[in-house]
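Derivation of every value follows stated rules applied to the coordinates shown; laboratory data play no part. Note that this is a predicted model, so its numbers are computed, not measured. Cβ atoms are built from the backbone, for glycine too; each structure is taken alone.
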Structure 1
Amino acid sequence: MWEHLAYFIIRFRLSLIAVLAVITVFMAWKAKDVEMTYDFAQVVSPNDPDMIYFQDFKKTFGEDGNVLVVGLQDSSVYKLGNFNELRQLTDTLAKVEGVNGVLSVSKLLNISKDTAANSFKATPIFKNAPRSQAELDSLMRVVNSVEFYKGQLISPTTGATLLALTMDPKYLNSSRRQAVMNNILGFTKQFEQKTKIKLHYAGLPYVRSTMTSKVASEMKFFTILAMAVTGLTLLVFFRTWSAVVFPLIVVGVTVIWCIGSIVLLGFKINLLTGLIPSIIVVIGIPNCTYLLSRYHYDYRKSGNQMLAMTRVIRKIGLVTLMNNTTTAVGFIVFAFTDIAILYQFGLVATINIFAAFIISFILIPAVFSMLPPPTPKQLEHLDAKPLTKLLEFFDHLVLDRRPTVYVAAMVMVAGAAFGISRIESVSYMVDDLPKKSSVNADLAFFESHFNGVMPLEFEVDTHKKRGLLKLKNLEKIDQFEKFLRTQPELSPPVSLVTFLKASTQAFYNGDPKFFRLPDNSERTFILSALANSRGAGNEAGMNSKLLRSFADSTGQRARISLKIADIGSQNLDSLMNKRILPEMNRIFTGSGMDIRPTGTTIIFTKGNEYIIHTLRESLLLAFGLVGLVVLILFRSFKTVLFALIPNAVTLVLTAGIMGFFNIPLKPSTALIFVIALGIDGDNSIHLLAKFRQEMALNGQRVREAVSVTLSEAGTSMIYTSIVLFVGFSIFAFSEFGGTKALGLLMSASLLITNFSNLILLPAMLITFDHGKGNLIDNNALIRHYDESYHEEDDDAELNLARMKKESDVGTYEI
C-alpha cells in the first residue's frame, strides 16, 4: 500500500497540490464566519439532573447571569454636577442596543401607599435632574431610608454604589456581544474622563466578554509565535530556508483547515478550542521534521533524490500514521464525553491532527522532490556532535548502569508521590486570568463592598398553588434569608419576601422600622393593594413585572436570588455543605416545602468536579487506546507493557511537579495528562519499532539492537522532543493560568519522556527481553517498518526499475 502511495504522490504531485489549494481556499472562506464563546454551562452534561433543574429554573424565572455591574466608590459622585453626569450615563446606557434595562441610584423608585385606590404606586425618587445640592441631599436621604436598596445598590458600610445593567440574552450568546460591550465601555470611559471617578466592572457578561476577547487575541498571538519559534528551530536543525518555509506552509494550511472545521461542525471558539491552532502548529511541525530528517538520512546513503523521497513515504508511512494516531488518542478520548466543551475540543483536535498528517505527507514529498537535493552542508545535522555525545551517554547508562537507572527512577517516582500528595483540586470562576488583571482587581472591589457579584440562586417549592401567600411559609423563607444575611461571602438576598417587606414599609409611609413581613392583620390589605397595583398606569406596573420574576404564575414556587464572592470550589463546597445546607434543612424540614440551590455558580463548580472525574476516566481510556495501538502494531502483550510503563512514569513525575510547584488540579490542568500520554506515546512506538526491526536483523542480540536503536532512532526522537518542547514553552507566556500551566507541564513532560523512552525503556528491554520468541508476528503491521534501510540495495533496484524520468522538470512515470 505505502509503496503504491509513494509512487502516486510523486507522479500526481501537481494535481494533489492543486486539490489541497482548493480545499484550503474553501476552508478559509468558511473560517471567516468563526465566532467566540465563553459559556460556563458548557462544562456540565446537558443530561445531568442539576443541569436539567437549572434550565427549568431559567425558563420559570429568567436568566441569572445576564447582569453587568458597574461600581464606584467616590463621595464626589454625590456632588450635583457628577450626580447629573451619573444620571445622564444611566439614561444613555439604557438606550444601548442589547441592554434591557439599567438600575442605578439616579433611577430608583419609591413605593408609596395610595389609600384612595387601595394600591401601591411606584414613582421615581429623582423625577427630574436635581437643580441644587440641597435638593440632591434631600432626595438622597429618601434613598437611604428605603431598606430594600441597602446592600443591593448602595453599600451600607462604605457608601459604594453600582449600576446594574440587565443584558439581552440574545446578544450575550451571539457575536454581537462584543459590540454591545464596546458601546457600554465607550460611554463609561467618557463618564470617567468628565468626572475623574474610577469605575469598576464585573458580572458574567463582562467576564465572558473579557475572556472571549483575550482568547481571540491569544489564539492569533500564539499561532504566529508557535510558527516563528518552530520555524527558527527548523532553521537551526536543517540550515536551509526551504526546510523552514514549506513546513510552515504545511502547518499554516492545517490551521486554516482547523478554523474552517470549527465552523463546519457548528462550534464556536472557546477557551479550549482556541488553543487548537497553536497546538496543531506544535504537533504538525514534528511530522515535517521526521519526514525531512529521514529524507536527508536516506539521500546521504543512496545519493538518489527521488529514491530517497519515495522510500521515506514507503518505509515510515505506517509508523508516522501510528504516531499521529497515538497523539490523536490524547484528544479523541474527550470526544467520548457528553461535556460540550471537552467534546468539541477532542473532536476538532483529532480531525486536524490527521489533517496535518495528510497535508504533510502530500506537500513535503511533492515539493521537495521538485526542489534541488540537499547539499553536504545541509546534511551536517545528521552528525551533530553534541547530539552524538548525548546518545553515547544514554547508551552507556543503558548498557552499563542499569541498576543506577532503576534506582534513579524509583527515587524520582517516590519524590513525585510526595508531590502528588500536595496537589489540591480547586478552581475559581475567573482563575484562568492573572491575579493582577483588571478583572480580578474589579472583582475584589465588589467583594469588598458588596460581598461579590457571582450569581447564586435558591428555589422554594411549596407544592401548593398560592402556597407562597401563606404567612407560615413566608416566615420560613424569611428565617432562611436572615441566616443568609449573616454569611460574609453573600450579598443580601432578594426574593418575594423582600418585596413584601418593602411593601409593608411603604404601607407605613416609608418608616424603616416597618421593613418586615406583614402580620395576619396587615397581610390581607397589603396583598390586596399589591394586586390592585398590577397594570396600573404608573411605575407600579414595572415593579409588578419585577416581582413576577421572583414567583411563578401559580404562586407555588419562589426564587431567592443573591450574589456570592468568587471564593473557589473548595470554599464554596465548605460553605454549602457545612453551613448553608444544614441550616436550610433545619428550617424547612417538616414545613411541607422543598428548597434547592442552583444558579450559574453552582453549575460551574459542579462542572469542574465533573470534568476532573471525566478526565480521570479519559486517562484510563487513553492508556487503553495507546495499548491497543501498540498491540495492533506489534501483536505482543509484553511490548504493550514496555510502551506503557515508561509513559506512566512520565505522567507520575509530571504530576509530582504539579504538587511541588503548587499548581492546582482543575479542568485546564487535568487535561494535560491525557494529551501528554498521546504525545509521549509516539516516542515509545518509534523506539520499539526500530528495536524490533534490529532484533529481526541481527539475530536477536538484544544489547546490539538497543545500541543501534539509540544511535539511529534517538536522533529523530530528540529532534521531535526539542521541537515540541520549544513549541509548548511559548504557552508559558499566556495570560490564562490554565494555558500557562499547559505550557509548563507539557514542556516538563517532554523533557521527562526523554529519560523514560531513551533511558528507562531501553534498560527494561535489555533486562526483560532476552531475544527469545521475539521475531515479528507475520500478521503484525509493524513487520513492514524498516527505518534502518538495510535492504536498500534491493529497494534501489526495485524503485529505479519502476521509475522513468520523462523530463527535466522532474516528473516520473510509474
Structure 2
Amino acid sequence: MSRLRLTIENGRFCDSSGRQVTLRGINVAGDAKFPSEPAQPSHVDTDFYDGDNVNFHQRPFPKEDAHIHFSKLKRYGYNTIRYVFTWEALEAAGPGQYDEEWIAHTIEILRVAKDYGFYVFMDPHQDVWSRYSGGSGAPMWTLYACGLNPQSFAATEAAIVHNTYPDPDEFPRMIWSTNYYRLAAATIFTLFFGGRQFAPKCILDGVNIQDYLQGHFLRAIAHLAQRIREAGDLENDVVFGWESLNEPNKGAIGTQDISQIPKEQALKKGTSPTMWQAMLTGMGRACEIDTWDIGGLGPYKVGRTLVDPHGEIAWLPADYDESRYGWKRDPGWKLGECLWAQHGVWDPANDELLQKDYFAKDPSTGKEIDYPYFTNNYFMDFFRKFKQTVRAQHPDAIILLQGPTLEIPPTIKGTEDDDPKLAYAPHYYDGITLMTKKWNRTWNVDVLGVLRGRYLHPAFAIKIGETAIRNCFRDQLAAIRQEGLDHLGNHPCVLTEFGIPYDMDDKHAYKTGDFSSQSAAMDANHFAIEGSLMGGYTLWLYMAQNDHERGDQWNGEDLSIFSLDDTELPTDPVPKSPDLSQSTSNLGKMATASSSRTDTLEAETSVTPANLKRALSSPSISSEPGTADPELTNAPGYRAAEAYVRPSPISTVGTISHYTFDLRKCEFTLKIQAKETGTETPTTVFLPEYHFPKNTCIVEVSSGKWEISSDDDETAMIQKFRWWHAGGEQSLKITGLIRRHNYVEGVSDEGGYYEQLNAWVGQGNCTIM
C-alpha cells in the first residue's frame, strides 16, 4: 500500500519520505464569505433578505484566475491552504437543496491547487452564525427554522449587521464580534449545541432543533466530502483533512445570571445588553443598555443608551407562511412569541424574569456549566459526530479540532477520542492591535495569562517594550501549544488563524506607502509562531478583492496580505536599473569551511548605490518609523511583504528543535535532531529570493553538503535550500547580504552592514559602481 502524502507520526506531520513537514499556509479566501451572485459584500444591502436566491459559484475566485492567485501564494512560500467555504454556499436554497454547480467549481479550484502542490484542509467557516446575524456561515433559512426574523434584527438590536446599518461607512470597527452576545447568535448557538436540554419544545420535522440544525450541517459536509472523493484525484493527494466548525460559541449555555454580563464576556463595545435585556428588546420592549468603547487598556463604559424597537419583535409573526421550506413546526412551538419565554425563563405578561440561572446548569447532571464543561460535553458531542461524518467519506482524513476560541481544549488524552489522525487547531490574535488598529511598540498584555488566572491583577500582565511584547506573543503561543499536548494528547498544533489589520493609524500606509507598523506587527506574530514551534499555521488572510476603501469587503476588516491597490512584491530586492547591463558584480560567493557547494552559482547580481538606497530604504522595509526615503513616500509599499515572505522549513530529515527568521539581520537559523538514516532525501527550506538572492547568501552548516536552486516542479518557480546532512544534532544559519534595515544618508549603520559590505568590496567579492 502506498504511503499517504501527509500523515501524522509521533505528534508531527510527515511526508511520504518520513520527513517532518511544516505547514506554512494561508486562508483562501475571504471572498468566500459572501455570494458572487448577487455580489453582496457586507456594505451592500441590495436584495439582502432574498437569501434563498444567492449563489457562490465564483467563490473564492473564478477558475480562470486561480493560477494567478495560487502562483502568487506559492512564490510567497506557502505550501498549505485553509480552504474557506460556508454552509450557505452548499445549501442556500433550502434544507437539503445542495448547489452542485458550486461543488463542481470547488472541485476545479482544488485541482488547480493540486497543480501547485498545496496541502489543503477544508474549513466550514462561520462568524456569529450567519451573514444575516452579522457574520458569515449558515444559510438564511436556518434563522427562520429557529423562529427568528432577520428583518427585525436592526430595530431590536438582536444583531448589528453591516448590510443593514444606517450608514455603512460609519459602521464601528470590530463591533460585529459583539453579536455573539446579542439575541440572534446567542439563541442559535444555544439551540445548535444544547437545544435538546434548554429548548425541548423546539421541534421541527419531529426532531429537536439541535438535531435538525446539526443534522443538516453534517449532511451538507458529508455531501461535499462525497463529491470530493468521487472526483477521484483530490482526496489525500491534495485535501488531507477537515477542520471542525470555525470558532464555535456556547451561546447562553453556562450563563450563571442572564441579568448580568458574564465575566467571560471580555469584548464589550457599543450597546452591550445582558441576555435578559436582549430577550426584552427582542420582544419589542425599550431598554436602557450600558454602552462601551475599547481603548488602549481594554473596554470602558461610556454611558447608557435607550434601545427602543417601538414594538417590533425579533421573532417571526404568528401568521408567517414558512411553507416554502417544507418543514413542519410542532404546535407546541409558537411563532410570534419569545422562544425563551415559552420555556419559562421570563413572563411577557409583566416582563418578570423568572429563572435568571436557567442556563447555568446541565439539566441532565445538575452540574454547573463553565467553558471547560461546555467544551468537554456539548462541543465534544458535536465534534464526535463531525469526525464520524467526515471519516465515512474520507477514511484517512486528518481532523483538525477547533474548540471555543482561547479556551482550554477538551480533555481527551488517553481516551477513545485521542485519535491518531487528530490535530489541534487554535486561533490567536493580538487583540489590542486588532481592536485599536495601531501597533503599540510600547506595551501590550499577556491576554492568555489573564484568562488563565496567572496574575494576581491584570496590571501585572502588562509587557513593556517591543522585545517584551514579541516574547509575550511567543510565550502565549507556546502555552497554547502545550495546552493541546496536555489535554488532547500528542498531536500536531496548527494555528489556523492569526493576522494583523493593514488599515492601521487611519490608513496612514495607504497615504504614504510607509508600512513599517504593519511590518513590525506581522514580524512579531511570525516570530512568536516560530519560537513556539507550532506544527504549522495558516495566516488570515488572502482576499482577492481587497482594496483601500473597503478592505476585505466584510465588516470593515482589512487583514489581507494582498490588495488591488498595492504594489506586488518584486522577485529581487534590488530594483533593476537601465545601466545593469554595463557592469556586473558577484556578491558573496561564500561558504564556511564546513560547507560544500554542489551548484556552480553562475548568476551574478549588480549593485549600485542608487539600487541599494532604494532597496534598503523602501518604506515597507523600514525598521524605524519616519526614516523613509522622501522620494518613495508617495509610492505604494509592498504591504509589509518582507515580514510574511520569510524562509521556513518545508520538510526536515529529523525533528525541528528551533527555527527563526531575524528580519533585521536577514538571518535564518534552524536546528534539528536529525535521523541516523543515511537517506539521500534532503532537508528542504523555502528560501525567498526577495531576502536571499542566490549569490548573496552566507551559509553555515554543521555538516554535509547543500545547494540553493530554483525549480518549478510545483508549477510556480520558487527558490529552495536543500541540505544533505548527518544524523544527530544539526544546525544551519543563512545570512542574506542585502540587509533588511534602513540605509539612507544620515542614518547610522546599525549592525555594521555598510562596513561589512565595504569589507566584501575590498576583498574583491563585489564591485559597487
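Given a value of 40 for percent of Cα pairs over 38 Å apart, calculated from one of 1, 2, which structure does it belong to?
Structure 2 accounts for this read-out.
Work out the source of -21000 here, i.e. which of 1, 2 gives that when helix-only ellipticity at 222 nm (-39500 (n - 2.57) for each DSSP H run of 4 or more, over all residues; to 500) is computed.
It traces back to 1.
To test your reading of the models, identify which of 1, 2 gives 0.90 for FRET efficiency 1/(1 + (r/R0)^6) of positions 197 and 277 (r between Cβ atoms, R0 = 35 Å, to 0.05) when calculated.
Here the read-out was taken from 2.
From which structure (1, 2) was distance in nm of label points 7 Å out along Cα→Cβ at positions 69 and 221 calculated, if the value obtained is 2.3?
Label of the originating structure: 2.
Where does the value 4.3 come from, among 1, 2, when distance in nm of label points 7 Å out along Cα→Cβ at positions 45 and 109 is the thing being computed?
Working: 1: 4.3; 2: 2.9.
Matching structure: 1.
From which structure (1, 2) was Rg/Rh (Cα atoms, Kirkwood Rh), for residues 13-460 alone calculated, if the value obtained is 1.13? Numbers along the way, then the final one.
Working: 1: 1.13; 2: 0.95.
Traced to structure 1.
Work out the source of 19 here, i.e. which of 1, 2 gives that when relative contact order in percent (Cα under 8 Å, 6 or more apart) is computed.
The value was obtained from structure 1.
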